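Rule-based calculations on the coordinates, nothing more; no lab input. Being a predicted model, the structure only gives us computed values, none of them experimental. Cβ atoms are built from the backbone, for glycine too; each structure is taken alone.
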Structure I
Amino acid sequence: MKKLCLISTTLLLLLTTTFVIGQNTRFSDPKSVIKEHFWGNLYADGGQSFFCDLHFSSKGFMLTEGYIYPLADVRDALSCGTSRQCEQDNRYRQIASDLHNMIPVRNRTELRRRNARYEELGATVKEDDCGIRESGPFFEPPAKVKGDVARTMSYMVSTYDLPWLGSAPVFQNWNRADPPDDRELSRHKRIAEIQGNENPYITDPSRVERL
């Protein structure tokens, strides 16, 4: 019996260690992470907006930090209350500080998609100038970043035990259709260096199929 308890304790410790290694444990102050690490480090030399490929050399009034897994949905999942109330929740602050989920995005795009659910809408819905399709509460990203969205969504769901914001098979299809390109891999490498953990669904996209 004593030996069985010891084995169970060891397995629990191993599982806990694996979980901790697989998530952001370095940052838990979203405001400072956005200022110092997102804009001040990851995009210090500029870049391109996530959905629309809008080139920028520095953060301007047209851009904001967006979240592939929107923070409003994180708050709903954690049931931590309003934005102000959730800021007192340690788990929320950790999730909201995760650079793997942050993207540079146009203000108007972020405002439109904050409460959207990801879906494959098809050619019957017209694309906008960025290649985005929208219909009611549903949002289909441009083809060139569908895989990026799928792998980030997989990371957020499995790492933080959050619900899917769409159908898992849709994300799996997007992952297959749009494998990691050089830009996604380069960004991932920089985030891993800054934050100290990887998104395993980028290093091994086949993991998305097993969710």
Structure II
Amino acid sequence: MKSFFNWAVLLLLLPLSYALKFELVAQPGHSAKNERCIRNFVTKDTLVVVTAIVSGSRGDGQMVNMHIKDAVGNDYGRPKDVAGEKRMAFTSLADTAFDVCFENTLTGRAGTPNPLRLVELDIDIGADARDWSAIQASEKLKPVETELRRIEETVNEIVQEMEYLRLREQKLRDTNESTNERVKWFALGTMGMLVGLGAWQVVYLRAYFRSKHLI
């Protein structure tokens, strides 16, 4: 039973590799609203490999352009006129989300009434992005050793991500507590100011009416 549990854990740790497939309709002219973007999150100094397979061929009246960028303004590449397989690798510069955007622009008269390209996108991050075949060959590892090495790095990445989330949660909790403390003192200060203003008005009015011999 224990052996079965161990194998079940290993199977759960295996990466779920899949590719995202979608259609990209050709549009006349360039416009940001025509871009189709896929967003993912990555931590700093993490290897990312983006593999895109675009149907069609160059010169068929359509031009597919890619743009890889992150949410803080870093630009990782702008491949133009992509057809067939295109692979790009980069190392993230910040803890942030990044976008892989595609745009299909009409460059001439297409032979079909609704021209489009089919895009198959695969994004590998961290341990999944490394070339384990090359590592196995260079370090002369057995297949089982290579797989265990990959699983170990995947587990380390999960631990690091959990630690990152814990630090983010702690930072947010500290910010909330600091904000609550400031709001409390602001409310007390406002209440004290209103009480003082009310007392001053009472004293002022009493003095005014006494000066007029009304009380």
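Key figures
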item: Rg and Dmax of the Cα atoms in Å, for residues 121-192 alone derived as 23.4, 76 - corresponding label from I, II; result: II
item: If volume of the Cα convex hull per residue in Å³ is computed and equals 279, the structure in I, II; result: II
item: Distance in nm of label points 7 Å out along Cα→Cβ at positions 177 and 201 - highest-scoring structure of I, II; result: II
item: Label whose coordinates, when log10 I(q)/I(0) by the Debye sum over Cα atoms at q = 0.15, 0.20, 0.27 Å⁻¹, for residues 41-96 alone is calculated, return -0.49, -0.74, -1.06 (choices I, II); result: II
item: Answer label among I, II for the case where helix-only ellipticity at 222 nm (-39500 (n - 2.57) for each DSSP H run of 4 or more, over all residues; to 500), calculated from the coordinates, equals -12500; result: I
item: For 0.15 (FRET efficiency 1/(1 + (r/R0)^6) of positions 105 and 145 (r between Cβ atoms, R0 = 35 Å, to 0.05), calculated) the corresponding structure among I, II; result: II
item: Among I, II, which structure scores highest (criterion: distance in nm of label points 7 Å out along Cα→Cβ at positions 113 and 185); result: II
